[in-house]
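These notes open a run of structures that come right after.
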Structure P
C-alpha cells in the first residue's frame, strides 16, 4: 500500500525539523544531520521488520527522536536518576513536538493521541505496537550504533546494555537481531551477553 499524502507531508516536516540537528554523521559517503539519519534508519527498519505497520506506527518511527539535541543529556545529573529524568522529559518533548506537526498536517486527534502514546513507550510488552517500536529501536541500535558505542565503553557496561536491550525485545525482534550483519568483535560480544 502506498504512503498517504498526509504521511508524506508529516515525514517531510519531521525530516525538516531533524535536518536542523547541528550534529552530523556520515553514511555511505554522505553527511547527514544525526537525527535525520536516525529517523530514516528507523523508517527503513520498520518497513523491513513490520511491513504491515499502521500509519500511526510509521509516523512514530519517523519522529522517535525528533529534535532530541534540544534537550542534551548534560542538562541533567550524570547519574541513573538524572538519566531517567532526561529520558522521561524527552518522551514528553517528542510527543509534544510530533503532535504539533501532525496537527498542522491535518491528522485526527485519535492518530495524534496514538502517536503520543507510542512515543511515550506506554504498555511495553502489553501493547503490540509499542513492542514493535521497541524492537525496531533495538534493531537500529544493534545494526548502526553498537559498533561506535563499543569504542567508548568498557566490556562490563556493554554486556549490561546488551542484556537490557535483549530483554526489551520480543521473540521476533530477537530473531531479527541474530540475523543482522555484525563485525566479528560485535558478534562475540553479543554471544557473551546472551550467555551471561
Structure Q
C-alpha cells in the first residue's frame, strides 16, 4: 500500500509539470516594445501589455494579427489599447500574419526601422514557450523576454482535469514539435 500511496503522491506533484513547462515568465524590466500576439479574444494579452506600458516597462506596443475578428486582428487589439489610454503614436500594427511565426517574420523590418533592440513577448501562458523560442530564433540581434498574459483564463495547475485545458496543452506540444521540425523555434 505504501508504494501505491507514494506513486499517487508523486503523480499528483508532477501532473502539472507538462503544462508548467510551457510557461516562460521573465522578471520585470525595461524593453523597447511589447509584442502582443493575436488570438486574444478576451484581450488578456492586450491588457497585460497596456499595464506594462503604463508601468513604464515598455515604450511601444506592437500589435499583431491579420485574421478578421475580435482578438484576431491587430486593429481590434489597437482599439482596446486606445480605449485604455495608450497614445496612438505609441502603437504599431502588423496586419498580415496568421501565425506566431508569421507575426515574428512580419515585424522584423518594423523593429529595424524603429531601432528596437529589446522586446517582451506578451501572449497566453501556455503559448509562451513556443512564442519565446520563435521570437529568439527569428528576431536576431533583439533581446527577447517573455510575459504571460495576466490574469489568464488558463492555469497550468490541474490542466488535465478539463477537456478544454487538455486540448490546449496537448495542442501546444504538437505545435511546438511542428515549429521545431520547421526550424522556427
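What follows draws every value from the coordinates through simple rules; no lab data is involved. For clarity, every value in this text was computed on a predicted model and none was experimentally measured. Cβ atoms are built from the backbone, for glycine too; each structure is taken alone.
In this comparison of P, Q, the computed figure 13.7, 40 for Rg and Dmax of the Cα atoms in Å, for residues 69-140 alone is attributed to P. For the read-out P(r) over Cα pairs in 10 Å bins from 0, in percent, a value of 10, 36, 34, 13, 5, 2, 0 was computed from one structure; give its label from P, Q. Structure Q accounts for this read-out. Comparing distance in nm of label points 7 Å out along Cα→Cβ at positions 101 and 117 across structures P, Q, the highest value is found for Q.
Out of P, Q, choose the structure whose coordinates give relative contact order in percent (Cα under 8 Å, 6 or more apart) equal to 25 when calculated. Going label by label, the one that fits is Q.
Each of P, Q could give helix-only ellipticity at 222 nm (-39500 (n - 2.57) for each DSSP H run of 4 or more, over all residues; to 500), but the derived value -21000 comes from P.
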